[in-house]
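Every number here is computed from the coordinates shown, using simple stated rules; none is lab data. All values reported here derive from a predicted model rather than from experimental measurement. Cβ atoms are built from the backbone, for glycine too; each structure is taken alone.
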Structure I
Amino acid sequence: MDQQTMVTQVNTLITKVRPYLQRDGGDIEIISIDDGIVYVKMLGACDGCMAIDITLKQGIETMLLENVPGIIGVVMVEE
């Protein structure tokens, strides 16, 4: 799969999950996608939330791994 298709698919899936994060006062921003790793920044209430590891690994990462060929992980970055 080419990089642009991968980026498009990741953006589509993040757009679907974003309302659930926003409902709880949070949000997610895709920083970059490099070598199958999606680098994201958690915003609002998600930044520093005790459940962020569960949300990120069991929610967002699992969804992307199952639906976007070539994605091998999701990493949260701090700016």
Structure II
Amino acid sequence: MSKQVNMHEAKSQLSRLAELVQQGETVVIAKAGKPYMNMVPHKVVKVKRKPGRLSGQIKLMADFDETPEEIISSFEGAQ
């Protein structure tokens, strides 16, 4: 089933129209009496993740896992 509403009605009834669209009804928004746009439900598009996309672009320093003693003691509250 299709329902056509004017732009002003669409602005004031947006929540109700969105519910109709979610229930499967087609809602056409008209401007000056002519179809202007269709309301459609949002569809989630899943993009497959590609591991290693930044391979070779991120460099870690050789001492990355070594924390200086003064940093450790400042976290532990020792002076």
Discussion item. Out of I, II, which has the highest value for relative contact order in percent (Cα under 8 Å, 6 or more apart)?
Written reply: I
Item to complete: Check the numbers for distance in nm of label points 7 Å out along Cα→Cβ at positions 19 and 67 across I, II and tell me which is largest.
Response: II
Item to complete: Could you tell me which structure in I, II was used to calculate distance in nm of label points 7 Å out along Cα→Cβ at positions 35 and 59 as 5.8?
Response: II
Worksheet entry | Structure from which 21, 12, 11 was derived, semi-axes √(5λ) of the Cα gyration tensor in Å, options I, II | I
Discussion item. One of I, II was used to compute helix-only ellipticity at 222 nm (-39500 (n - 2.57) for each DSSP H run of 4 or more, over all residues; to 500), and the result was -11000. Which label is that?
Written reply: I
